[in-house]
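See the structures that follow.
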Structure P
Amino acid sequence: MDKEKLLQRIIINPKIVAGKPIIKGTRLSVQYILNLLANGYTVDELLKEYKGITREDINACLLYASETIENTTYMPLAEAI
């Protein structure tokens, strides 16, 4: 699936989950899915637990996060010792 189609799976609606990016048609935020993955859940476990999402939805969360970070400017807060 191409990049644009994947990103269309992520929406932002101020009336849903306080405007956080979510998987379209759900109340599952990108942040929530990424947190589960970061804490050791597998894609297969997520698909089993959340019947309304697909592998492509999870890939869309990862792509959205990647695109968001790519467009962020980082400034060091303090010099490392």
Structure Q
Amino acid sequence: MSLGFLILMVIYGVAVGGLARWVVPGPDPMPLWVTSAIGIAGALIGGVVSKALFGNAGGLLMALPFAALLVLLYRRHGPTGR
């Protein structure tokens, strides 16, 4: 893995995580690193599901719903959740 790939993954994670936080209404006091981690995890899960269902198409379309689900889970079970 190159340094450029890791930097692109972090940028992609922030973008997908930010979109997921925007899609899910309500306050989100999570730090940037958690947003990035949620975006990367959502992209990984979405990529695996997309590859299993459609071949190689639809990675970003599947990343966003899974990242939004992770945002909901973080809110419920995170440090400020119940």
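Between P, Q, which one scores greatest on mean count of other Cβ atoms within 10 Å over residues 28-35?
Comparing P, Q, the top value of mean count of other Cβ atoms within 10 Å over residues 28-35 belongs to P.
Output the label of whichever structure in P, Q has the greatest value of distance in nm of label points 7 Å out along Cα→Cβ at positions 36 and 68.
Q
Given 3, 17, 24, 23, 17, 10, 5, 1 as the derived value for P(r) over Cα pairs in 5 Å bins from 0, in percent, which of the supplied structures P, Q does it correspond to?
Attributed to the structure labelled Q.
For distance in nm of label points 7 Å out along Cα→Cβ at positions 20 and 44, find whichever of P, Q sits highest and give me its label.
Across P, Q, distance in nm of label points 7 Å out along Cα→Cβ at positions 20 and 44 peaks for P.
Please state which of the structures P, Q yields -13000 when helix-only ellipticity at 222 nm (-39500 (n - 2.57) for each DSSP H run of 4 or more, over all residues; to 500) is computed from it.
Working: P: -13000; Q: -26500.
Comparing all candidates, it corresponds to P.
Only the coordinates and a few stated rules stand behind these numbers; no lab work does. Just so you know, these numbers come straight off a predicted model, no measurement behind them. Cβ atoms are built from the backbone, for glycine too; each structure is taken alone.
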